[in-house]
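K.L.:
The following blocks contain the structures, represented as structure tokens.
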Structure I
Amino acid sequence: MILQRHPVRKQFGNLPIYFDHKGAAVSAVDEVLAQHGWTCDFCSFTGDNGRATVSVLEIESQIEVGQAVFAWYRMPSGRYEFTIYLA
């Protein structure tokens, strides 16, 4: 479990909400996690809207340290709105 006061949570709060494509959101999340030695066990974010829960893993050991919940919606402009939570 990623503790409530862990610095990664503040960094997640500073991520943008809108992205030109889903891959940009995944890259932004992975960049923040990598600063803490973590990565996500990403899955396919199919469709124009949806929700997925993925494991947050320690890079070296591949041990799960928490989870990330992604929710996305493709707006009429074509950009994606992402909401991302850590648990």
Structure II
Amino acid sequence: MTNLNSYTIENHLYRIGDTLQLGRDTLKIESIINVNDVVFFFCSKVNSNFAIRVSENIMISLPISPMPALLYHHHAKLSVLNASEGV
């Protein structure tokens, strides 16, 4: 496991502190971790917590949650495309 200050995917540089608008939520990269050559962005929501369903009757609230870097990058590209198309 390695802590990183930044990570580049398809010539796009992501750094700790970068944000992404995902629907109504704004995600902020709190840390970047490389685990066995898989990179995760540990993100917080700017105005709320993540709600994770553990079972049918139990949910937990987490201030920070991991997201695979490629998934974050995919959503970042979609938000740029949607913005350029006026969606």
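Where a number appears in this text, it was derived from the coordinates with a stated rule and is not lab data. From a predicted model like this one, the values you see are computed outputs, not experimental measurements. Cβ atoms are built from the backbone, for glycine too; each structure is taken alone.
K.L.:
A value of 0.9 was derived for distance in nm of label points 7 Å out along Cα→Cβ at positions 22 and 46; which structure in I, II was it taken from?
P.N.:
I
K.L.:
Among I, II, considering only relative contact order in percent (Cα under 8 Å, 6 or more apart), which has the greatest calculated value?
P.N.:
I
K.L.:
Given a value of -0.54, -1.04, -1.30 for log10 I(q)/I(0) by the Debye sum over Cα atoms at q = 0.14, 0.21, 0.26 Å⁻¹, calculated from one of I, II, which structure does it belong to?
P.N.:
The correct label is II.
K.L.:
For distance in nm of label points 7 Å out along Cα→Cβ at positions 38 and 62, which of the structures I, II scores highest?
P.N.:
Top value of distance in nm of label points 7 Å out along Cα→Cβ at positions 38 and 62 goes to structure I.
K.L.:
Here semi-axes √(5λ) of the Cα gyration tensor in Å, for residues 30-77 alone was calculated and came to 22, 13, 11; which of the structures I, II was it taken from?
P.N.:
Answer for the origin of the read-out: II.
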